[in-house]
Structure P
Amino acid sequence: MSRIKGVSLFANVGIAETYMQTQGIEIVVANELMQKRVAFYKELYPSCDMVQGDITDDEIFNSILAKAQQHKCDFLIATPPCQGMSLAGKMREDDPRNSLIKYAVKMVQKLQPSNVLIENVPKVLNTYLVHKKKKIKITDFIKSELEPLGYIINPVVVDAANYGTPQSRKRAIYLISKLQKWLPPQKQKKITVREAIGDLPSLESGQSSNIEYHYAKKHNERHISFLRHTPTGKSALHNKVHYPKKEDGTRIKGYDTTYKRIEWDKPSPTITMANGSVSSQNNVHPGRRLEDGTYSDARVLTLKEIFILSGLPDRWQPPKWAKENLIREVIGEGVPPKLVEALLSVMPKKIFV
C-alpha cells in the first residue's frame, strides 16, 4: 500500500500519530513550539522532519510549508491549543491562542492537501475569532477561507469512548476534504475502566509493581486518609466524617468532580493535564472495597493506567529522560490516537483509474 505523506501542526509529542501508519499515512513534517515536546517527538519519530518554533513567525511558517511541499504532503492534521475555549481553562474568547487556527487554515491554503483534520474542544464550534477587524465564528471563518478552494467542511463532535478508547473525551473535529464529504465512522462498543485496567495489580500511595510505569505517586497522609474512605465513583467531598481538610482542620470545598474516584463500569472520564493531582478532576483510582469497609488504591492513576485509558499500545514508550509530570501533561493534552485511527479509516481516498 502506497503511503500518503502528511504534516502535523501543533504536534505535541505525536500522540495523535500513534496509529496513523495503519491507515496508510506517514507524518513526515511536524511543528511544535515547546522544546521538551520537540525532543520527546523526535525520540518517538526520529525520521520525521520536525520544525521547532512559533508558527506565527513567518520564517517558521515558511520552513514548515517548504518542507511539506518538498515531501509532497497530501494530508494535514492540526491540533491547535484549546485552553482559551476549554472548560478546564478560563474560556476567554479574546485568548490569542484561539486565533492560532488561522495558521492551520493558511497552511491548508498554501499546501492544498486532499484531506485535512483539525481537532479541538467542542466549544470551538461556538467560539469567535477576529478576522479583518471583525468577529467571526471559527467555523464560518474556516468555511469562508477553504470552500472557495473546493474543500467540503464537515464539523462534527465525537466521543473517543465510541472509537476504541476506554475514556470519554468529546472533541470537535473539522473533517475537511477536496474529494467528497468526510463522514465519521460507525460507533464501536464502549470499553470500561474495568475491562481496560482491572487486571493491573492494586497499589497504594508510593508503592511499585514489576510492571513498567505501573507505580503509584506518593500522596500526603491527609489525602490518603480521606480517599481510603471514599467509595468507587464518589467524591471525598461528600464523606460525612473523612472529608478533605486543610492542615488547620477547615473543611475544603470544591466541585463534585474533585477528590473523586472514577467508576469501574464506564469509560474513564476525560484525562486532563492535571491528572497527577487528587484535587483535580476525576483522577482517583476506582478502588476496591476492603473487609474493614475502606477502599484500596487511595491514589491517582499510574502512568501505565493512563497510557491504557488513553488508547496507547502496550509497546508505547516515552523517552527515558522524560519526567513523570511532563508525561502526564502531554498525554492529558494529546488527541486519543484510536479516535484518530477510526476517523482516518473512513477518510476519502483518491481513485486512480
Structure Q
Amino acid sequence: MSKYLLIGGGGFIGINLAAYLKGKGHQVFVFHHNDDLTKLPLLIDKSDFIFLLAGVNRSEQGNFSDNKTFAESVVKALKQTSIRIPLLFASSLQADEIHSEYGKSKKEAEDVLKSFFEMSGYPIYILRLPNIFGKWAKINHHSVVATFSDCIIREIKPPFINKQDVKTYFYIDDLIDLLMEYDRNEHSDQLGKIISVKKGAPLTAEQLFVRLEEIYKMYNNNTLIGDYSNQLDVSLLATLLSYIPFTMWERPIQSHSDNRGSFMELIRAPIGGQFALNVVNPHQIKGNHYHMSKWERFIVLKGKGKLEVKNVINNASFSFNLDGNEKQMIDIMPGFSHRLINASSSPLMVLIYASRLYDEDNLDTYTADEEKDGL
C-alpha cells in the first residue's frame, strides 16, 4: 500500500484519482486549497507521491493570481520537509496562451515550481493537460462534456456552441493511467521539464455535441448498445450515463407474445461487452463494488430482492425492489456502488450485461467502503 497526497484533491480530477487509488487499497490524504498551510509539511512527510491539482480556473473562484501564490506556498512547505517526495503538477495547455489570464496564471505557477527544481533538484513533474472529461465533473463548470450531457438528457438547448474552435478532449481514466506511469517512475527523464500532453481527440464543440447526441440516441434505442470499436465513443457514453438520474435507470422491456409464448429483446451489441448470470442465494448479499468506466445492465429473471446503489463521492443513494415477475431492466452507471440483496427463501437470478469484457489485469472493479461517508 502506498500513500498519496492530493493537494487540491477536492476537484474533478482529484475525486476521480482518489476513488481510483482508494479502490486499489492505497491511503490517500486530501489537502484542500483553503486548508491550514501549516499542516501541509506533515502530510508531505507522510506521503510517497504528491499530486498538485489545485488551481483557480474561473474568476468567481478567486483571483487567477492565486495559482502562483498557492504554488509558492507549496514550495515553502516542500522546503520544510525532511525527505524529497516526487511531485506532479497538473497544469494546462492554456499556459501557452498569452491572451488568457488563466493561462498566464498557470504559466506563473509552472515557473515557480521549475525554478525550485533548478535551484534544489527537488523531483518535480509539470504536465500541461488538455480538456479532461469524465464522471463527477460539475455541469457548467469543469467540462463542456458534462454540460452537453446534462442538456441532452434533459432535452434542453445547450449553451452557445463554437463551430470553429477545436479543442482536445482526454478521458479522465486515461489521464489516471498516465499519472500512474509517473508514480511508477517511468518518465524520470522529464523531471523539471514542462511536458504538454498531446493525447486525446480534437473536436469542435459542435462535433462533440452531435457525437454525444448520436451516442445517447443509440443508447435510448433501449436494446442497441453500439459499436465499441471506437474508444472515444466508449468514454463519452460512460461519461454521459453518469449524469442520468436514478429515476431513469429502470427501463421498459418490450415483449412480443402470442399463444406460443413470448420474445423479449434485451440487448443487441454489434461489438463489445459480455453477459453473465448472477445468482444470489437466499438471505445473501452480492456485489458492494463500483466501476470507474464500465456500466452494466441488470435484467431480473427470477426471484425477489433489492438493488441498492450509491454515488461513491456524495453518498446519494437509491434502491430498486426486484421481482422476476415484473420484467425489470435496470442500468448501473459508472461511479455508483451497487449490491444485490436477497432477503427471501428462494434464489434471485439476474442476467447481467457488462460494457467491457472481464479482464483479470484490468478489472475496473473496486470494493465499496460502506463505513465511510464518501471519498
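What follows is calculated from the coordinates using simple rules that are stated; it is not laboratory data. Quantities reported herein were computed from a predicted structural model and do not represent experimental measurements. Cβ atoms are built from the backbone, for glycine too; each structure is taken alone.
Tell me which of P, Q gives 16.4 when you compute mean count of other Cβ atoms within 10 Å over residues 45-52.
Comparing all candidates, it corresponds to P.
Out of P, Q, which structure matches 4.9 when distance in nm of label points 7 Å out along Cα→Cβ at positions 149 and 285 is calculated?
Of the structures listed, the value fits P.
By the measure mean count of other Cβ atoms within 10 Å over residues 125-132, tell me the structure among P, Q with the highest figure.
Max of mean count of other Cβ atoms within 10 Å over residues 125-132: Q.
Quick check: 5.9 is what I get for distance in nm of label points 7 Å out along Cα→Cβ at positions 77 and 325, calculated from one of P, Q. Which structure matches?
Of the options listed, only Q reproduces it.
From which structure (P, Q) was helix-only ellipticity at 222 nm (-39500 (n - 2.57) for each DSSP H run of 4 or more, over all residues; to 500) calculated, if the value obtained is -8500?
Q
Kindly point out which one of P, Q the value 0.55 was derived from, the read-out being FRET efficiency 1/(1 + (r/R0)^6) of positions 165 and 181 (r between Cβ atoms, R0 = 25 Å, to 0.05).
The correct label is P.
Hey, relative contact order in percent (Cα under 8 Å, 6 or more apart) derived from one of P, Q reads 13; which structure?
Only structure Q yields this read-out.
Where is mean count of other Cβ atoms within 10 Å over residues 29-36 largest, in which of P, Q?
The structure with the largest value is P.
When distance in nm of label points 7 Å out along Cα→Cβ at positions 53 and 117 is computed for each of P, Q, which one produces 2.8?
P
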